[in-house]
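The next part holds the structures, each set out as structure tokens.
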Structure 1
Amino acid sequence: MTASDLRRAEAHLAAVDDDWAGLVRQVGPCDLVVVRGREPYEALVRSVAYQQLHTRAGDTILGRMLQLYPEARFPTPEALLATDVATLRACGYSARKVETMHGIAAAAIDGVVPTRRQAARMHSERLIERLVTLRGVGRWTVEMCLIFTLGRPDVLPLDDFGVRDGYRRLKGLPALPAPKELALAGESWAPWRSVAAWYLWRLPRGTADVGEAGG
């Protein structure tokens, strides 16, 4: 997504209704950052590495792992797969995480995890269907790769708590919306649902009615 795309997305969302107009006005311009030089393999490994960890703890543990490969910015699939379980566990990862990361590395070598160039030619749902077959890789993990690594503009992570809670607070709902309810509401946000998710993640805490609060 380019800066021009983000401005178009903001205008589109602000036109949905008064609540969205207030949210876009209150949060300000979208600065969603896509890591364009990152391969899907690396994005998936990083995502798994941070699962169930606070960012600071994840940074520390990942840093220990990266120190194992001083000649590279990030280990190749072959290098990661060749690193034994005990060594990776000593960095702070659980046995299950190591198994998942090894599985991603093996899948990258086998071509199941596509290169960035290959992924660019694949439909988002097709990519999700392929990658969720990997042990320990769920739909949300792939959706984060689609948004922040591949820069897909129209991905709505329906199971993401932050997105669901953001929409609940945006609309003053008594409970979290079901994924189907969120999907239906999100139809009007297309083709910029990734940007919609970005805004919902940033909805200020305690805001019950952004449209009204925004004046």
Structure 2
Amino acid sequence: MSTVFASVSVSLDGFVAGPDAGPRNPLGDGGSKMHRWVFDLEAWRERQGVESGERIRDNEIVKEEFDRAGAYVMGRRMFDEGEVAWADPPPFRAPVFVLTHNSREPWGRKGGTTFEFVTDGPVSAVEQAREAADGKDVRVSGGAAAVRQRLEAGLLDELEVHIAPVVLGAGTRLFDGPLAGGSRLEPDRVVDSPAVTHVRYRVLR
């Protein structure tokens, strides 16, 4: 069965987005600082249609995450921000299942990305993503609520956080209180670089 994993950049004080995040202000005030470590990497730049880039250890981790994902799940707020900001083709190159309360026709983009809008809950979204992934893994892209909900519902197998040396002071936290559902996190890989520290956790239930 496909592994369901999440990958998210966080600030040192635990935020995944700064204040006032929204479609006109993706990632909120100062939020893009958490992602600076990725912008010059070859694996990221290639997904933006840009040639060349750095091939350091951070690049291997980003490439691994793209390569293993056969489908994606994301929350509606992340989609609303990305719908404005993502280029065409967007970086996914795979089906993306967006959790929402409002039905909408599938939105096809170049490069193999189709956004499917799921209105019957997170379990259905993960099941549809697993089927679409065709044996590859499913990546939960965010935002924070989407990651927490899947973790608390027992739908997440791995969580990787990319800890950037940035202090935001306010915004949207990845965790804001204890986890419900009895899941525990056990670290199984730590990789550091001058720009970011990657910590991958296995989810124990």
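If Cα Rg over 2.2 N^0.38 Å comes out at 1.11 when worked out from the coordinates, which of 1, 2 was used?
This value belongs to structure 1.
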Distance in nm of label points 7 Å out along Cα→Cβ at positions 66 and 82: greatest across 1, 2 for structure 1
With helix-only ellipticity at 222 nm (-39500 (n - 2.57) for each DSSP H run of 4 or more, over all residues; to 500) derived from the coordinates and found to be -17000, which of 1, 2 does the value describe? 1
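When distance in nm of label points 7 Å out along Cα→Cβ at positions 2 and 26 is compared over structures 1, 2, which one is greatest?
Details: 1: 3.2; 2: 2.3.
With respect to distance in nm of label points 7 Å out along Cα→Cβ at positions 2 and 26, the highest-scoring structure among 1, 2 is 1.
Who wins on mean count of other Cβ atoms within 10 Å over residues 18-25 among 1, 2, i.e. which is largest? All intermediate terms of the calculation are to be shown ahead of the outcome.
On the way: 1: 19.6; 2: 15.2.
The maximum falls on structure 1.
Can you spot which of 1, 2 the value 0.80 was calculated from, given it is FRET efficiency 1/(1 + (r/R0)^6) of positions 74 and 170 (r between Cβ atoms, R0 = 30 Å, to 0.05)?
Comparing all candidates, it corresponds to 2.
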Say we calculate mean count of other Cβ atoms within 10 Å over residues 90-97 for every structure; which of 1, 2 gives the highest result? 2
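Here, each number is a calculation from the coordinates, and none is a lab measurement. Small disclaimer: the values here were computed from a predicted structure and weren't measured. Cβ atoms are built from the backbone, for glycine too; each structure is taken alone.
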